[in-house]
1. So if we calculate percent of Cα pairs over 48 Å apart for every structure here (P, Q), which label has the highest result?
2. One of P, Q was used to calculate helix-only ellipticity at 222 nm (-39500 (n - 2.57) for each DSSP H run of 4 or more, over all residues; to 500), giving -1000; which?
3. Mean projected area of the Cα convex hull in nm², for residues 114-417 alone computed as 17.5: which structure among P, Q?
4. Suppose you compute distance in nm of label points 7 Å out along Cα→Cβ at positions 298 and 442 for every structure in P, Q: which one lands on 7.0?
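Coordinate-derived values only; no laboratory data. Just so it is clear, the structure is predicted and the values come from calculations on it, not from any experiment. Cβ atoms are built from the backbone, for glycine too; each structure is taken alone.
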Structure P
């Protein structure tokens, strides 16, 4: 070849255009030939080829299992020119009960596990088709579908399966293509059949009406769907987020300790990795209250037990597990499938419509095929009857012909029989000449006449086709349907923990060394005066109860440090303990040491705007500073705390009180004085402000400071003020003994302070 000749064979092209074209071709190949299922049978090409090959090999559900390597080899050699491991894994997936809602492959041997274990090599495992897979291949030999040549054009393969089973709806699918992905949820067969039949009866049915038949997905691993919004979105648009939760139960062991029992986990979650994640969170102290976790799963089913520490709240621990692990996760529905070779996103009604259209076409084509077969057969029987009615002349005619061609010509000329009928007569066995066989032929002929009439009636009446489709679906439902596994419950995004925790009165105790707990109020029995009392709380040696308050599990607890920092907890999140237990160290509840804690305060509500704006927190420091701020300013407390008040150098927060804005305040000082003034004398200020002077401590006493604060409303006016010293001296005085003054004064004398009495506190 000359240089000139070779140059004529070189074509200059733009590499950008060539790359674009090549990538588009590759993308479409992945979309159509690998990752996205066909809307009609719900199968990807490799899955379709596996089932078709198993059918060819005679691996029906009632036949013996056969080595998987045989099936994989046939699929790879005849239809799917890709890696054997990819084909094998697709085959295994069709036989894993935690992956598919309705199995299409009946496997024997190690097909992997929900813990993520790999299946055994294909030379060790065996498989055959499941009964439902056969329903997908029924009537494949009756011209019900189109065929195409395989990759080397030596065989034909189906472009789609006839599929009586609405596989895409009941089994769902997932796949990642180029530029798109699909993630379709599985459903219950009984519900899907009812929904399809409802659509057949009323093609104008709405999604809202379909949900009465198909309330939501039904996953192979069970679990709980939280709420219906994601289901509605998916059914209407083809996209939606469905929140899945594990099925759990909180039980109490014989030893009195609580346990969380997990019996079902969300679809697609690896059990072993889930347990590993929980253990990791416990070790990193990101989840508190778990003492042990065990996998007790066996052949009977899945079971994970989580032991809860005695001072922890099982429901709170469970909520933390939901928030931080795959015990709860979102299944993002994306109904992308191939419709006439093009990827489309479809809602529930469209999916049903396309399946019905497919079954309608299959039914019509099958009926036409059966009609044609019946017509061909009756045509031959007509020839048989003519031959039997003229048996002697026919035999003489055959004997007189030199070959079959001459016999066929004479049959046509003398008896008006065509070539097909003539050949059938020539091939007829002599036993068909008996009288009994003659009656059988006539009977078959009469039956075919009725069959043809029935098939022609079906083709002429669309309602009959609809009834056939409905009856076939009902038959599958009766033979293969089962109960729903996945529950659908209230939307947990709207249902808070507070909604599932009973509202009970509790006693909150906090010891001087920082041990806190909540105890059901019912444990403290009513006693007559004069008794020795019952033990209210266990404490360590040299420890004592510092705070005691009656609250309820639905209230909120605010904890303040001596430097004015604020932390928040629900009361039900406090560790529960009997009255004879010491509780749990407060640093395990709040990120503070016990010696930094100044006081705690429980409030009814942090959500109601009216309540937040009509209530105030009164701060009091040891140096006599008073500050008033609306409760709303503290309603959005962060996990790492906020500043409740700015404390100046050398001062500390003493106590806080909750008021309604119309109360009176009494402050008592270390030197035995007390001041009483109206709350209105203290105007509300911002959260981080310092405050104003509540009492004047300037009385030449170096270590003088505020030792107590009480607030009183109109109903408290006939009560008395109790003054108690640290050495056990105390007295009660009428409230009116303390005249109302302006804030900032020195107050009036309330008790003589001597070395004998010691420091005192005041109580209402």
Structure Q
């Protein structure tokens, strides 16, 4: 008995000592008007009703000893103060503040995987915790817990992934790297795989039209990626090793190096290596389920600060080489052998520099962005079909920002931008004697913009903006004729947010967007079929209106703040380029859908509605329930036809639980996809026909993470229900036949996939 009492006393003392010595660390940020995360220095962080507190450093960091109280107060003179309850097992938080004259709201991000930003534009932010809940190897695989984004395989050979938002292709969503245009032109096919998941600090996902500051291209939404920054990243060294049962291995690393004692200059190096070193054919159709591939991705970034300026410069190089096709295909062998193969070699260089200068304290500033992208692509599809391209793009943006008026209720942002693209393309199909050579295609688009935000009262913000861009196109094809297609883009956009109550936020937006379409760069998967290409008219700039509304309600539960979010968005195309696979199983028809075509008045539109419920019934336990409905239709032969290869219905259940101190973390993700219409194949022979509608299916993924002091190990599985599409490749037994088509993919083509990984984190 005495031994038990002594042992219990020792354990209690050790426990008490551990509590007394445990600390809470974190960072305090604000979200700038441009969407960047900016550190807040000298913010006061204090435990409620105690004298224990600290001030954040110049890069927003703080460290506090834990006390008996679990309520933390964060305050700063120009920001709205707030209190937040920190669970006992939690030892790190990230705090996002908003200025006192904007909205009466503070977002605290602790163990939540994602949250709704305080910005007037409806923005969901997926943080580091959310990204690590699944082994997302790249950006395309980072949306498993988001019902708003669909990530899909456009074909069964190349291994590329593409996304869609509001039921429309990812080309209508602007993808930015720290507010700089990133996925464009040649990178549409494979570019999402060039953004490693381990490099990302957060993903900001906004629906509908975005700010005019970032350009005219965002029609259905905007995705902004923030990489790990040397100034804000608490990781001195990070390494992630990943391997899966499909024979893929990855290694990602990043390190933070301060330069100088004051740490006003810092740099970090990011490295990503990946290799798909096995050939696998799990559905026994003679084709590799995933292509053999290798990727090398390296980046160096520098962040620097001075009393009146700060900036960052990034240099990135990507090499991605892959080959697929039939199992006995060898890219080094003679391609004249009757073996169907696919090869693609991508090389890409990015240089980005962003700098900001304060003119009048924190009220007036000038920001500059300058970036260059060079991309070189060489690819082959089967026998005698090749596509080569090289791209040189320059983007520049200069903006002026000023807050003025009583209580700084007015804010004006204005500036100018320049987008220059030089895209050289060569497509050759020797079997069909089709040859397309465009050696000098230039898009030169100068523009000016202005955006005005007015805080009517502390709960209501109206933000209106306008862009004027002059689209100058110069095209010289193989027949040596110059064509000019100049057009003025006018892009009005307006956003409104009303904080109706402390816990209820209402938003509305409306605006216009444009984009220049590039058929070959954006539809490379269509080359993996026997279809011939038919261009029923020239390319025209696409033009669309988008309007939407949303409501976000927060309420308390035993485990923390829960939320209910509902939104609806409508997109109407004034002009759209259509890729039509229904007219013939042997052809792809490409034409502009506007005005009169074939005697019919054509139009295209999209309705999208979503509801998302986040529940926290217990400490460290989160339940996400979501459903979205997309109704996307375009006019064909006088009938509004539903868009092919897009599931109108999608539902999601996401469960997350962690034990005290995050020693164990569990994640289960269950998705349900409704049936989708498929391209018409009724004129094909019976073995090569596909149904008019696909079958619904479910995906189940799960992951377990065990955390140690400086490292953690995780293991999981994807597609645990072993759902597979039967015969994803039409006429796979004869890939050189007239009905061969590898683009009819609407379900997973591989079965259960398991994986393991190790993360090493030194702070």
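1. Once percent of Cα pairs over 48 Å apart is tallied for P, Q, the winner is P.
2. It was calculated from structure Q.
3. It must be structure Q, since only it matches.
4. On the way: P: 7.0; Q: 3.4.
It was calculated from structure P.
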